[in-house]
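Presented below are the structures under discussion, each in the form of structure tokens.
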Structure P
Amino acid sequence: MNIEIINIGDELLIGQVVNTNASWMGEQLSLAGFKVQQFTIIGDTREQILDALWKAGERSEVVLISGGIGPTKDDITKTTLCDFFGTRLVFDEEAYKDVESMFARRGYQVTELNRQQAYLPEDCTSIPNKLGTARGMWFEKSFPSRIPHPVSGTQDAEARMQEPGYSKLRQVIYVSMPGVPFEMKSMMEEYIIHELKTRFHPKSIYHKTILTQGIGESFLAAIIEEWENNLPPAIRLAYLPQPGIVRLRLTGTGDNDASIRSLVEEEVEKLYSLIPEYIFGADDDKLEAIIGRMLKEKGCSLGTAESCTGGYIAHLVTSIPGSSSYFKGSIIAYDNEVKELMLGIMPETFEEFGAVSEEVVTEMAIGAQSHLNVDYVIAVSGIAGPDGGTPEKPVGTTWIAIATPDEVFAKQFLFGDSRDRNIRRAALQALNMLRKNLAGQ
């Protein structure tokens, strides 16, 4: 059974609003065992909506729609759905009571514009909206297996079934929801997903995502090739790379929750034995949270000395609640003069080795360890780009040092020519170096 998602809104097409609805809906439906076949984003015009609805109905058994059912004039989805299903808007007393109740709780009178929210297509099953005024709408209708594309959208589907070659019927479900994310999520979680599972009984599905750092996608694929080739037919593997991290998502599908989960976990154990040096966590784990837990367990403190990352490492560390119990502070020493004054780097070190060098980043770590009075320090110096590179030290050249209570060690990396990616990759690499040290690796 295939599901298609249609997101409506000019603001999505022009990039004014990020389409988080699609990704969230896709994730939740996948976790529930459904296959999302296609995402479609369209503007707020009757023609685009009709076209998308007809095409989706030809491809999928369920079409989920978000957006365009608010109280303003640019919200035309409700009236277009009436055209599509050959029905009309009627006043729903129960829906109006909900609108009145919501406005009363907020101390407002219902305006005529908001009263329009109680008009719903006559042929739909309405879905209550606990968080807003726009109700969801559930439609079910039999369509030919191949639907002739309408010119106006008003021609009745049953009449077209009489045309040659269009006699086989398919049942298609259309569900229209608000575009406001928290309203849509509430409907999906409390009604729609449950109803779909009750009707279609999807197979059990289990996702497990293994997080790796310090190795590129192609190199990783080469190492685990034999393991990947021998995965059971019920398990699929996906590579999900992003700057500094490659995620390996295993998806198992079967008839029994416990058995498919067990099968996936068996393969995960094999993966851990193959690449233990690259795996730092699973699913929603974050490096900054992992090192936070490890520092807490050891009763140790952390500081950073950052040049090319400009405080980004400190930002990641302090984004974790409770980080004040182990993170003391950061010295962002972007200019060499600041490195000299705040971290004690000797001028001759710059002259002999340059700011991006093992010697400088090592002294940065030692200086920060002393000035911040911490057990551990992450220090970074590099050429983030796009300018500043030389043949000897191209853009992306980065030195990372870790100061521990017992030693200081440093390593050079060549990340690439994208400034934003270089900063992100340097930060994640530095956090993982500290994690490995804390773990005794």
Structure Q
Amino acid sequence: MQTEIINIGDELLIGQVINTNASWMSEQLNLAGFPVHRVTIIPDDPQHILDALKESGQRSELVLLTGGLGPTKDDLTKDTLCKYFRTKLVFDPVTFQTIEKFFKARGFQVTVINRKQAEIPENCIAIPNINGTAPGMWFEQEVPGVEKKHVFVSMPGVPFEMKAMLLNEVIPRLKQYFQPVTVLHHTLLTQGIGESFLSDLLEDWETHLPVNLHLAYLPQPGIVRLRLTGQGDDESRLQKQMDEEISKLKLLIPDYIFGEDNTTLEAVVGKLLKEKGSTLATAESCTGGYIAHLVTSIPGSSEYYKGSIIAYSNDIKVKELGVNEKTILENGAVSEEVVKQMAGNVRTRFDSDYSIAVSGIAGPDGGTKDKPVGLTWIAIAGPSGVQAGKYFFGDNRERNIRRAALQALNLLRKHILGS
């Protein structure tokens, strides 16, 4: 079956508000077995709403709308829904009781304008709103030649009101009304290889996937997520099928996978350090403390993270990290020799088991022919010595910082594991 989302609001189209509703709704609906095929954003305009309803109703069995259900005069959705479904607004005593309780609990009286929120289209089913005053509305529309009526559900645009309504009321009703398919997702997280190179490595495996399984490449700076999605009628059979293909995938690219689903590289590294009872220190130049930020974003990181020296200038590299001034003069600050000294010396100074050091040219300026923007040296120091690697991350400053930090954390992960 086809499912669509329509998000209503001028604020979404002018960029004043980010449309987080669509992504969250899509995720929850997919998990519930109602894959979303289209998302439409339209202004607070009756004709645009009517057009969107007409077009989506011809395509999809399920249409969910958000926005335009507040008490103010510019919220026109209810009137437009009445026009589309050829009905009128009527006062709903049950909805009004809910509104009264909502205001009473906060020490307020229901105003005339809030009382109007108890007026709903006569041919809809009101959906309770436990976090606000605007009820949701469930409509069913007969379609010629189709046994099951199409369903339209209108909900408030306020995220915390919509989320509770969708999870607690709408999805349970949808599961009773429709026969949802089983949809399963499994994501592998990779680092150190680009999307196109991954595609080449996985081409044969991907080509021979069962027809009900699909692989999606989801790249972001420093990481590529591989999401395998499966659809079927039997959940246990589908899960077995997914597990078999994931096992094959892991055997193809074992060196690049660092985690699964919603984990992060900093969480994986933190878990390894805690399991080994080891500690970490960092020395950062071009990343300016971003590695320290990622490491300390994990609760409990104080158990294994000792601290950092952000040695942005050569003077600080010499005075605080003990880098040999002659080494910098002969090789430059962005060099294997310097980054190795940074890693070894910060490990000694903080008395840590492992250390990370990074020095590079983040850009957009500062590059030369021999050392272009994006050149980064990363060193890892540990009980078995110091290792360093040379990387080129591109010409975008923000992406370079992110890529360098994630590359450094992944190198540390491999170093701890002995690979």
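What follows draws every value from the coordinates through simple rules; no lab data is involved. Worth saying up front: this structure is predicted, and the values here are computed from it rather than measured. Cβ atoms are built from the backbone, for glycine too; each structure is taken alone.
One table, with the values for the structure above:
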quantity	calculated
Structure from which 3.2 was derived, distance in nm of label points 7 Å out along Cα→Cβ at positions 7 and 391, options P, Q	Q
Computed 13.8 for mean count of other Cβ atoms within 10 Å over residues 175-182 - originating structure among P, Q	Q
With distance in nm of label points 7 Å out along Cα→Cβ at positions 63 and 255 derived as 5.3, matching label from P, Q	Q
